[in-house]
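Each structure below appears as structure tokens.
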Structure I
Amino acid sequence: MTVSQEMEAEIRRLFFAEHWKRGTIVTQLGVHLDVVKRVTGSVGMKPGTKRPRPSKVDAYADFIDETLARYPRLCATRIHDMLRSRGYTGSTNTLRRYVKKARPKPKAEAFLRVETLPGEQAQVDWAHVGEIVVPGGKRALWAFVMVLAHSRASFAELVLSLDVYSLRRSLVRAAAHFGGLPRQWLFDNAKTIVLERHGDVARFHPVLLDIAASLHVQPRLCTPGKPHEKGGVERAIRFFKERFFAARSFHSIEHGNAQLRDFIAEIADARPHPRHPERSVAEVFAEEQPRLLPLPNPLPETDLITPISVDKTAFVRLDTNRYSVPPSFANTSLTLVASDTLVRLLDGGREVARHERCWGRNQWREAPEHRAELLEQKKAARDLKGRDRLRAEIPAIDVLYERWVEHERSLGAMVTRTLGLLDAYGPALLQKAVAEMIERGTHDPGALAILCEQHRHQANAAPLVLHFGDHVRERDVIPHDLGGYDD
């Protein structure tokens, strides 16, 4: 219901100036109650509304506002410490609620779009993409990603380490992938890259500086807290996570890297360029590639090369894992040469040991020939080291150890019988037999001998030759005629 403007003015005068009640106004003026409520509006607080209580923070509001105006990112707990010395006795939560409302909002920042010249810059970063099973447990799996800022051409590979030697390997592999080098590498402020930084002055890791000098590339850093400065590689990481790593599995890092190379060639390089959608990334890269710096010939060495001490048990330690060397080098020093797949030990220029690199934790890698040489020198320890010998030759034998103990079998007797099978059939056939026995869930050494004989027949290997000791008089057993039993 609507009324004239004069009637609304009269209602407001009677209500606010003469203090008439709404019911009196309805009766005297003959208007509806809803009209009077609409014109006069709500008076007082609504029923059920809690009245605001005075807070202990109110007395310090001016100080808090002034402090936040000077230091907008100051945390509430630091302000609480400052107020306590000024007599504040309230709780931290009360102060947090006030600071949340009073903190100045950050000013909106305008970003300048910059187009990088061809061959000028490559952006580098890592991304965590899950875990992978390794001997001794699981290890975090990372993707190293490099993107050319102009063409958006990318290189990516899976790595198990974020140290500077892993970075050096990936940088050289990326250079080989692109067939050239940009003039700048743009990094984030990770500890692998920069040892310390004060404002615009930074101290790069010496290993990074060494590889940059060898490849004639300038390393550069983003401004702290400004990840948008390397937005090209950030978008590439998101692209790889959504298009490649999502709902995909691989059984080894080599298998994953092979799939990753195919994905880059078939999908990543074939997508439209974000600034030139009429052309693909591969087409823009074809124009940029001649502008890249030429690769040095040969490429720099990427292996970790360092002197290392050999302990008294003829093992060296890399990370948390141990690798065997010939016993003659115990308590000496050798040169360690380690890549991401291989560990070599050198005596001068001569290689004395080689192992596949293990990325697990607290693993032991012992070459059988090193064990045999040590046992030859320590013949009294031959029997005591039977389990270690089987473990070195047959890595899966620990499962049978557990089953023998669980079923209360004599572990010494089982090891002795299994050592006899190892000497008779060799490690290759015994490994197959042990794997089949583990799969079947059995543990009897007699069944293990039968499996070894079956695998020998399948492999068409030479029949087993038994060697008797000198104390055996009749070594040749001549079967007699069985017809006598019929009589």
Structure II
Amino acid sequence: MNLNINIVNIAYLTASALFVLGLKGLAHPRTAVRGNLLGAIGMLIAIVVTLLVKDVVSYKIIVLGAIVGTVIGAVLALKIAMTAMPQLVGLFNGFGGGASVLVAGAALIEALFALHKTGAEIGTQFMVATAASGIIGAVTFWGSLVAFGKLQGLVTEKPVRYTGEQIVKIILGAIAIVLSYFLYKNPENTVLYWYIVAVSSVLGILLVMAIGGADMPVVIALLNSYSGLAASATGFVLSNNVLIIAGALVGASGIILTKIMCKAMNRSLANVLFGGFGAVAVSKESADDVYAGKVKSTSAEEVAMLLDSARRVVIVPGYGMAVAQAQHAVRDFFNLLESRGVEVEFGIHPVAGRMPGHMNVLLAEVNIPYDKLKEMDVINPTFEQTDVTIVLGANDVVNPVAKTDPSSPIAGMPVLNVEESRTVVVIKRSLSPGFAGIPNPLFAADNTLMLFGDGKKMITELIAAVKEM
């Protein structure tokens, strides 16, 4: 079926507008569901119109692929745990990059058939965009697989560094560009395209291997941007306006998010782009030096006594809350304290968890009021007026070493100033370190009590103890 070009353009414009509105909706938890729906409707319009206007070899194969993809997507959506969501996002980024590589390669082969059959010329835009899709898509695919491996524990979380690593990356990048030039001059030599993909794949692996596991939230955001850029380049390959726009939106929003994440972790965007951060820094003190004879263990009953006289409580959630799936218990605990006249707020660090907004999503899931979720810059000045701060499964984001030890792996990273509270209660299974792999002096502070145990179980015990009070 061939649609009028004006109808196609209007449909693509509508889809693009829905993408923009969808992104705007995703900026706030209250409108995120609507934003997702608008984006999905826009993509549906774009797909349907593209299938109607383009020459399709076989709808049967497309339908079969759609069914298989739908089943896989539905199973993942139902089975994936919230704690594994960052890994899934990383895989999605990789799939986007891999799709761009394959589509651009197929388009190149199709263009050569047209050249031999009809003598149609292959334009400069097509060749440049094809090379860009191959480079960016391959870097995204393999970089995302490495990021997935680090988050899943299949690959070492430590940054893999070696002498001359930056030179190696520069050489690989230069080789990919030179091969792209040769492909541009001789499009019929399609094997050059796959050489470009191979070299870029190695580059993608090396870029992410050089980054430590603690910095994976930044890497996920950056790879998301790369996947968008690859899709946009593929849009130029296919001369598809809506793909160009959608890819550009993803690329731009990913870079903005990466910059926000870098600021939250005191990282340099330039260093992230070249995979030049995440070096191992050696802590001056061991865990024994920090904790020996200083850690004070407590019980739910003792914490309940503190809460009985508290007028202001701040809860700081971390990855441990996600692992314990304690958000529902936290909601009940929040409601209980509020019913007793206690002012309760949540201190949210931008990189708490393993991806941007991880804690916000978990708390919004159980209908914690949005106005109770306070960003770091807002909550930090209030800790001095806080009676009890409950740190639930957070570690690096509340580690004061970031402000005092220039040699620390988290040196300079903005953290939540929970140590300024009158009393800090840390709910944690053990004294094991966070992603940064360093001890946390907060756990041994004079005003800190450690409530050891599973996050969900400890919050449930706190609820029972408070009710008994």
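Coordinate-derived values only; no laboratory data. Not measured: the values here are computed from a predicted model. Cβ atoms are built from the backbone, for glycine too; each structure is taken alone.
In terms of distance in nm of label points 7 Å out along Cα→Cβ at positions 80 and 448, which of structures I, II is highest?
Largest one: structure I.
Given 9 as the derived value for relative contact order in percent (Cα under 8 Å, 6 or more apart), which of the supplied structures I, II does it correspond to?
Label of the originating structure: I.
To which of I, II does the computed value 0.95 (FRET efficiency 1/(1 + (r/R0)^6) of positions 32 and 352 (r between Cβ atoms, R0 = 30 Å, to 0.05)) belong?
For FRET efficiency 1/(1 + (r/R0)^6) of positions 32 and 352 (r between Cβ atoms, R0 = 30 Å, to 0.05), the value 0.95 is produced by structure II.
Once mean count of other Cβ atoms within 10 Å over residues 88-95 is calculated for all of I, II, which comes out largest?
Largest one: structure II.
Thinking only about distance in nm of label points 7 Å out along Cα→Cβ at positions 16 and 344, which of I, II has the largest value?
Once distance in nm of label points 7 Å out along Cα→Cβ at positions 16 and 344 is worked out for each structure, I has the highest.
Where does the value -11500 come from, among I, II, when helix-only ellipticity at 222 nm (-39500 (n - 2.57) for each DSSP H run of 4 or more, over all residues; to 500) is the thing being computed?
Label of the originating structure: I.
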